Structures are given as structure tokens and as C-alpha cells.
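S.K.: Below you'll find the structures, each written out as C-alpha cells.
Throughout, read-outs are computed from the coordinates displayed, never taken from laboratory work. Predicted model, so just to flag it, every value in this text is computed and none were measured. Cβ atoms are built from the backbone, for glycine too; each structure is taken alone.
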Structure P
Amino acid sequence: MIVTTIERPDEETVRYAMRIAEELGCAYAPRRRDTIRGLMRAKPEAADGVLAAGPEGLKFSQRDEPPLFYHPSMAFIRAKRLREGGYDAMAHAAGAKPGDAVLDCTAGLGSDALVFSVAVGAEGRVTALEASPLLHLIVREGMRTYQTELPDINEAMRRIQHIKAEHLAYLRSLPDKSYDIVYFDPMFTKPVMASASLMPLRTVAEDSALTQEAVMEARRVARRAVMLKDHRDSKEFERLGFIRPRRTANAVAYGVITLR
């Protein structure tokens, strides 16, 4: 993989791209007049993709795949509904309330972390873990710069703490009862095929099954609840000891372990 810039970058954008390349430990290539596809053809090290840096964040391109970049997508609609007093199934199932501390162990594109950040408010905190260095950077930088028309949702994005870490190792490092809610959203064992926006994610995200040990550590770390998001027909709820949610028309379901 290589890091480059958007077309016609200013000096600050070039410096930014070089810092991102250094953080990832990969080569920086000046954009000049090259297209992204041209860089892929010209640079052997670009065979795994090209990450383009600009004032609005990072965009990752691979051959024959849609580009991957940060966009709140449906999370913005969910967050907007929640701030207006509406219902969100995830926040409701978790019992998230203002002032809570939430650990999102599998942040992905940060959608659920954003909704949690709105739910817990400025007095709460959300920590978003992501094991993939590339995905961690794309989401961290995107949430740092993305602007919606709602300042409070922008602030909710900025409040999220992004940490590049494998969740089991991070959970092991935490003291007992250090978060109110610990949340898992691993790659679904049965994909929701309607979620076309998630398809580029599957090429860069860590894709491993949630383990019993991780759930056990989460139970130690959480004060109130451990939560799993998966397909409604998934066998993971039973395998990992989560209370199976009531069956609904929605393909996405949330299992909860309530702690006393």
C-alpha cells in the first residue's frame, strides 16, 4: 500500500499525507498528475491499495472495489432521531443514558460509537477500539474532520476516543468495572446483504469470531451490561451466553448480558 494526496494538494496536505504514511509504516508517493489507477499501475507497492489524504480525511482505493472512506451514513439519521427524543434499538437495548462510559470493542466504521456518543452526552465517554490499523486511521481522521449541519453531532464525533487495539488484549488491560457498557459488533456470521455500504469494509477489517474469553473479560470490565450485535438468526447469542433478543422483522438483533 502507498499513501498519496488528493489532486493539487497544498503544502499542509502533503505534510499530512506524509505523517499518515509514517504512522502506517508505508511509502508516501507524490500525486503529481497521476490518477489513483495510474499509481496502482506504476507502483508495485500499490498493489494492495492507495490511501489518498486530503483536508476532509482519507480515502482508500483498491482495484475492483468501491472506495472506503468515513461517512456517518445511517448513523447520522439514528443520531439525529435520538437527539430529538426518538427511539434507537441499540441504545434502548444497552440502557445507555447520559453520563455512561461505553467501550465499543469492534468499532468498524464508527456508526454505533457515534450513536452511543449522542446517547451518553458530553458528560459520558465512548472509547472505540479497532484492530485494523487502516480502518482505525480512516475512521479516526474522518470523525476529526467530518462536518454535518448539526454542531452537537459534530461534537459527539469529536468526543469519541479512538484506540488501535485488539479487543481481548485491551480488555485484559482494564480494571474491573471500568465501563458501564461493553459492546461487540463483529463481522456478522450471516451477512446482511442489503448493507452494500459495508462491503468495502470486509476487505480491510479484522474478521475473527468473538471468543468466550473476550466475553468473560467484558463481563469483568462492565458495570451494567455486555452487548452483542449480530444477525437475528445467528447462533452466536446462544454460544456466547447472551439473552436471545425477541425475533423481529429487522435482520439486526442485539443480545444482552445484564450484570448485577
Structure Q
Amino acid sequence: MKNNLVTKKDLFQASYRWLLASQICWNYERMMSTGYLYTMLPFLKKKYGHDENQLKEIMETHNQFFNTNPMVGHIILGIDMAIEEQEGMEAKEVITGIKAGLMGPFAGVGDTIFGVLIPTICGSIAAYMGRQGNVTGVIIWVLVNVAVIVGRMFLMPFGYRQGLKLVNEFSDKLNALTDAAILLGITVVGALIPTVVTADVSFVYQSGEVELELQEILDQIMPALIPAALVGLVYWLLGRKKMSSTKAILLVMLLSILLYNLNILE
């Protein structure tokens, strides 16, 4: 294995940065990309600082769309740092695929644990005791939140160790790892389409007493056909010259308003 560039201090510094700034400059185009880049920046300078072109390229890579539950995002960052530390720019496509593939499942796990279970169970206990005038309820809630924050600081080293294991096991199969990571990312993104993108055909054909709902016919052909087609359209647009993500978003908004008012889509 190559000499380790990342130290424990680097990992906890990255944890601290993600803790404070994971959603800094959050926006609808790239969501948590700025926080991701800000967290990785000290490591990137340490790894690629000798080559300005490489540093610029990898910074652009890490400033692409990223969105997951901030509580568990440390793990993905740790895996990223471990792989880049060992493979450098050769792992660029692997990292992109891993980020796309893990951010969805990790978001589900993080939302369930930190957004539902802990607040519901611990919050209910603390609130009940607080309503009885027992100050212990307040103390419990404060301690739970402190424990969550402290625990998050150790997720980055955990992700880093898992990333090292991944690199060590697949060090001689980087191409296979790249293909697997990209396939995972595409699969996750594809699975999100029918749940995230909503577009139903509202047009109903009428002939006498016969009514024919076009959406039912499309569902028989392929469920979520319209959302998949819209995603394909946006993907095609983003491959055109002078077309940016912002322009594509504005175009989709205008198209949505137009088709809705024409009673074509809802």
C-alpha cells in the first residue's frame, strides 16, 4: 500500500468542516456541492497542490451535484479521501460513481435514524418530562444532540478506513471498480426518477360516451414513461453547447407552466 497522506488531524478537520458547512450555499442546481468541496479543499490542496491544472479539474469535479443526509455524509467523504489518496486522478470516475451511488441510500438511512427515530423517541421522552416540569427532559435532549454531534465526528475516519479497504482489495482492478461505481450511480439515479419526478398526462380523449385516459395507456406501456422521457430530454439538453444547468432548470419550469395551462400535463 502507498504511504498515507491523510492524517487523523486531516480527518477530524474535514469532519469539523462538514459539520459546520455541509449545506453552505445550498441551492437547487447543485445542492450540497459547495459544502462538499469546502470540506475536501484542504485535502485536495495537499494531494494536488503541486499541479494547478489537476487541482482545478478535481475541484470542478467535486463541485458537481451532491445531496444526501448531512448526518451521514461524512462516510462518503471519508471513502472519497481514501480512494483519491491512493489512486489520485485515476480514480476520478470512480469517485463520481460512488458519490452518485451512495448519496441516495445514505440519505434514506440518515433521514430514518436522525430525522425520525432519534427525534421521535428521545424527543418524546424529553418533551413528556418537560411538560411535567422535570428539568431532566431538557438535559436529556441537550445530551442527545451533543452525542449526535460527537458521534458524527468519528464517521469520517470510519469512512476513510472502509475506503482504504476498498482500494486495497481492488487496487489491481481499477477499471472494474470504475465500471461498477458508474453502474451503481446510474442505477440509483434511474430508480429515483419515478419517485422524484412527477408528470402525468391529464388529457382525456372523449368520443360520445367513451372516455380514454391517455395516462392509463402510457402506464400500461411503461410506468413513469413521461418522467423518464423528461429526464432524457434534460440529459440531452445538458449535452448541447451553451446549455447550462441553470438554463435547463428555467426551461423545464417554463415548459411545466405551459403544459399545465394547456391541460396536457399535471
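S.K.: Suppose distance in nm of label points 7 Å out along Cα→Cβ at positions 55 and 71 works out to 2.0; of P, Q, which structure was it derived from?
M.R.: Only structure P yields this read-out.
S.K.: Which structure, out of P, Q, was Rg/Rh (Cα atoms, Kirkwood Rh) calculated from, if the result is 0.99?
M.R.: Going through each structure in turn, the value belongs to P.
S.K.: For structures P, Q, calculate volume of the Cα convex hull per residue in Å³, for residues 135-182 alone and state which one comes out highest.
M.R.: Top value of volume of the Cα convex hull per residue in Å³, for residues 135-182 alone goes to structure P.
S.K.: Now for a separate question. -10000 is what came out when helix-only ellipticity at 222 nm (-39500 (n - 2.57) for each DSSP H run of 4 or more, over all residues; to 500) was calculated for one structure; which of P, Q is it?
M.R.: This value belongs to structure P.
S.K.: For which of the structures P, Q does the calculation of relative contact order in percent (Cα under 8 Å, 6 or more apart) return 15?
M.R.: Derived from the structure labelled P.
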